[in-house]
Structure 1
Amino acid sequence: MNPELYARYVDTFLESEALEGVPRVDTRRVLTVKVEDRAGRALPFAHVTLTCGDGNQLTLATTADGTAVFFPELDRLGSRVSVSANYRGRRTPMSESVSLSRSGEAQEVAISVDASASPIRNFDLAIVVDATGSMSDELEYLKAELGSIVGDLREDHPDLDIRIGLVAYRDTDDDFVTRTFPLTGDISSMQGNLAQQRAGGGGDYPEAVEQAMARAVALDWRENAVRSILFVADAPPHADDIATTWRSAEVARSKRIQIVPVGASGVGPGAEYVMRAMAAVTQSRYIFLTDDSGIGDPHAPPTVDCYLVTSLESLIQRTLDSQISGRRVEPDQAEVIRAVGRYDRGRCRGSAAAN
């Protein structure tokens with residue numbers, strides 16, 4: 001996430017588009033709380049609580065890198081908060097008092113808990129895929145590549161227990177709206193469920209995104225697992241359902257579920273805005289297809305300042321690997337098809353900003 005460039009993208013989009021239901025996620029003004037164990041290592045799955053002056057509290061859990069990110073404007077925080085953490089019943093000895101910047105600055109606070117970080121052993125992944133007619137190529141791609149993605153993750157994390165669930169969706173006027181398959185460790189069975197899906201229906205541009213996301217966040221997620229949603233789509237929710245869709249993103253954030261949107265061929269400005277906001281608020285990444293992929297129809301130029309083009313399978317695997325390991329995983333040079341802009345490990349060089 002490049003905070004300045006993403007914020008600039010939001011400003012530019014909102015100057016020309018009126019999109020109700022998705023609040024502005026100001027990535028310039030954030031409070032990142034990093035929780036460490038007694039040895040100074042990142043502490044995943046710790047619960048961080050901010051207490052405002054009026055006594056209101058907001059609690060989020062840390063991701064694999066030991067951080068929880070708060071947005072003072074979005075979260076309606078006051079000018080000062082106290083920060084504490086709890087990890088399996090062990091608490092910070094005292095709260096850290098933080099004065100929040102009003103000048104749009106990012107702030108970071110590190111706190112420690114007298115505990116020892118445990119290796120991450122579990123990963124839950126829900127695939128949410130638009131199964132309307134325009135998504136035929138993308139759906140077939142997922143069927144072909146899911147096994148390879150899981151295999152690569154297992155090679156990098158041999159002790160990782162992986163479960164996968166699936167929500168396929170269309171629209172309210174189609175022969176089905178959602179088909180939900182619960183999280184399971186039987187990957188072959190889930191591949192079979194995915195293989196049975198066919199692209200069809202749709203017609204109007206928006207789809208029943210709100211129903212699909214509601215079902216995804218309500219799956220039986222494990223408490224001690226890294227949790228991710230791979231959201232593959234080319235269309236936004238219906239205008240009347242955008243706010244409901246956003247509420248599912250808020251639920252995902254509260255449950256420590258990171259949403260990885262994949263903007264497919266034909267994705268328009270409104271759909272991209274919703275998808276990128278979902279990624280921003282859940283400490284995740286937005287992925288998009290280019291014409292290099294050979295998947296789907298011609299793709300609109302991305303509104304991202306710098307990026308590397310690699311195979312989609314490699315990009316998805318690295319993004320999920322990053323969420324499991326708690327560190328950004330970059331491609332090998334041999335994987336890079338081409339570079340756009342001055343990309344430097346997730347940042348755009350020559351700019352104070354980011355996407």
Structure 2
Amino acid sequence: MERLIATCSESLTELSVVSCEQLSRPGILFLCRSAPGLKVLNLAVNYPMTDQNLTSICDHLMQLRELNLSRCSLLTSRGVADIARLQHLQVLNLSSCSKVSSAGFVEALCSSPRPNMKRLDVSYCNIDTYTIVALAESLPNLTHFDLTSCYLLSDDAVHVICQGMRRLVGLRLAGCHKITDSGLCRGETGEEGMFQRTSLALLTNLEDLDLCGCTHISDDGLTLSVQFVALRCLNLSLCQKLTDAGLLCIADHNPSLGRLILSKCIQLTDTGIIGILRRLPRLHYLDVQGCIELTDTTLQHVPHCKGLRYLNVSLCGVTLGALTSLEDSTSRLTLIYKTQLW
């Protein structure tokens with residue numbers, strides 16, 4: 001790698017070195033000194049990456065726009081704090097950096113405003129409400145925020161996101177099992193005695209929402225909050241309190257939905273799925289695997305959804321005959337099915 005970098009160091013602006021077990025501290029230092037013009041650096045899944053390595057990066061690569069340190073599991077709050085010096089960052093991935101504390105993220109990203117930051121992935125990290133409050137103040141223009149499996153997140157954190165991160169286009173809260181209906185939508189009386197509602201619906205630019213595994217949310221919260229003109233992708237897998245009535249209400253208030261993932265929403269029946277096939281003209285991807293109440297009746301209505309290109313009905317209550325009939329009737333559809341666990 002040193003020979004390659006030395007050859008093109010003057011013009012090198014992007015570099016990806018993923019899962020390289022031989023990447024050493026001297027190697028990273030050589031990289032930093034030889035290619036100071038780097039703007040995009042991907043070092044994901046480099047388990048030997050240490051705080052000292054990250055300090056070298058922050059010392060020499062001050063023009064970085066994108067940095068991916070996903071699954072660099074040895075990094076701690078001490079090393080990540082140096083990211084505060086990378087003031088040009090627009091995209092940062094620290095997914096699965098589990099040794100970094102909540103305060104460590106705040107020190108790294110909130111010591112001064114970062115109006116240029118657009119994308120932040122801190123999935124599987126120690127993010128709590130304190131961190132979210134600080135991030136909302138420092139990253140006012142964030143468009144994509146991945147908080148997957150940040151198990152410390154509470155309803156209060158979601159309220160802060162709704163109020164302080166209005167430019168979000170993508171929000172991932174999968175596996176945040178503490179979130180309830182109150183987190184999605186809450187009404188309260190303000191200082192002047194006026195009733196105010198804090199809801200996900202305040203994020204009017206949202207196009208991608210992932211609530212997979214948020215097992216405490218139900219129709220009550222979803223129907224009042226999931227109302228977006230531009231929402232294209234919605235993941236409600238394992239939201240087992242969702243019913244047909246809630247699903248149909250969501251379809252009515254999200255006309256742009258094209259990708260809908262409802263796997264293991266065990267209360268859904270033919271009524272709900274047939275309803276969305278009729279209501280969502282832009283639907284092209286539908287995953288209902290594990291929705292055990294679905295029958296052949298749903299499959300009979302699939303051809304009427306002309307735009308549908310992908311359908312997963314694995315482990316549903318459908319018969320092989322109905323599946324074969326559907327496959328024979330349309331060539332445009334990728335049909336995925338498994339009738340039993342192997």
Structure 3
Amino acid sequence: MKIAIHSNALDQRGTGKVPCDYARGLRAHTGHEVVIVTSALSANESLPRVAREFPVLTYDRKIDLHPPGEVRAALEQVVRRERIEFMHLIKYGHDDGITPGNCATGVHCVFVMTQPHGSVYAGVSATLARKFGQPRHVPHIISGLPPAQDLRGRLGLPTDALVIGRHGGLETFDLPFVHAAVGAALARRPDLWFVFLSTRKFLEHERVIHLPWVETEQEKFDFIHACDAMLHARAMGETFGLAVGEFSAANKPVLTWSGRGHAGYDRAHLDLLGSKALQYHQQADLVGLLVKLDRRFLRSINWDVYTQRFGEAAVIRQYQEVFLSSAAAPLAPGRQLAAIRP
């Protein structure tokens with residue numbers, strides 16, 4: 001089978017990483033031919049890196065610049081020209097009108113699941129699917145890497161420092177009371193350091209280090225291994241939580257907001273971490289955690305709850321069951337299957 005994985009853009013974070021993770025897994029565990037598809041009009045910062053590993057097919061329309069029908073026609077042209085049999089589309093979750101009708105399709109929802117469309121409609125986590133009353137999900141792939149360099153030494157961090165780190169979207173470390181808690185904890189604990197990767201600067205302090213985003217998975221895991229724990233502070237929560245999973249895969253605990261009292265808070269990361277989540281509810285809770293955390297205790301616990309469940313082989317088995325088996329029925333030319341329900 002020839003599979004195309006579509007993302008509207010290939011950025012330096014999730015939309016550049018996730019398609020490659022699935023493509024790599026499909027190639028290794030199923031033998032299917034896999035190509036990546038994206039708009040030529042997107043910034044596509046990671047396209048050169050992706051193209052070193054997989055064929056990348058581009059088209060000359062873009063969802064936020066052209067009518068949906070034109071984008072769909074461009075994708076259908078790719079399907080015909082390349083003889084694509086199944087297209088996996090990573091989407092927000094709304095029916096954006098671009099899903100091609102001339103091949104089987106899997107719509108993979110990242111945020112909402114209110115408008116089923118395509119051959120198969122699935123979320124990125126069981127939590128998201130359950131929230132919207134949908135039966136299917138395919139998680140992201142989580143796998144760790146051992147460190148290749150001593151980043152703590154390169155950054156000049158004291159050997160006895162408690163190092164709290166974070167990476168993710170530039171604007172998604174966005175709880176103001178957490179910003180205040182960082183400053184308060186620094187004032188109370190002299191061996192406490194924070195290292196933020198790809199995070200909007202909110203505090204100037206001699207024990208706060210901000211680093212730009214890194215291109216490779218190895219550099220990212222070198223950063224994670226330099227930390228003793230992750231501080232997660234995303235106001236909307238997570239529908240899956242790639243960064244949370246990566247810290248967990250590196251055997252690092254995650255301090256995260258409980259979302260208590262906020263009905264719309266996405267709790268997938270809390271559901272997945274379970275009892276291993278170090279939850280805080282408000283500023284005082286977080287300051288208390290940061291002041292009392294003991295490195296010896298942190299290193300005595302197995303914090304990894306992701307790699308066995310979301311390793312490549314396990315996720316690709318679920319991918320085949322949800323996307324490929326369900327979408328295997330042939331389509332009449334130009335026709336889409338209705339969303340599959342139990």
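So percent of Cα pairs over 32 Å apart, computed for just one structure, reads 42; which one of 1, 2, 3 is that? The correct label is 2.
For which of 1, 2, 3 does distance in nm of label points 7 Å out along Cα→Cβ at positions 125 and 253, calculated from the coordinates, equal 2.0? Walk me through the numbers before you get to the answer.
On the way: 1: 2.5; 2: 3.1; 3: 2.0.
Of the options listed, only 3 reproduces it.
For the structures shown (1, 2, 3), volume of the Cα convex hull per residue in Å³, for residues 117-316 alone is largest in 3.
Just so you know, all these numbers are worked out from the coordinates, no wet-lab data involved. Values in this document were obtained by computation on a predicted structure and should not be read as measured data. Cβ atoms are built from the backbone, for glycine too; each structure is taken alone.
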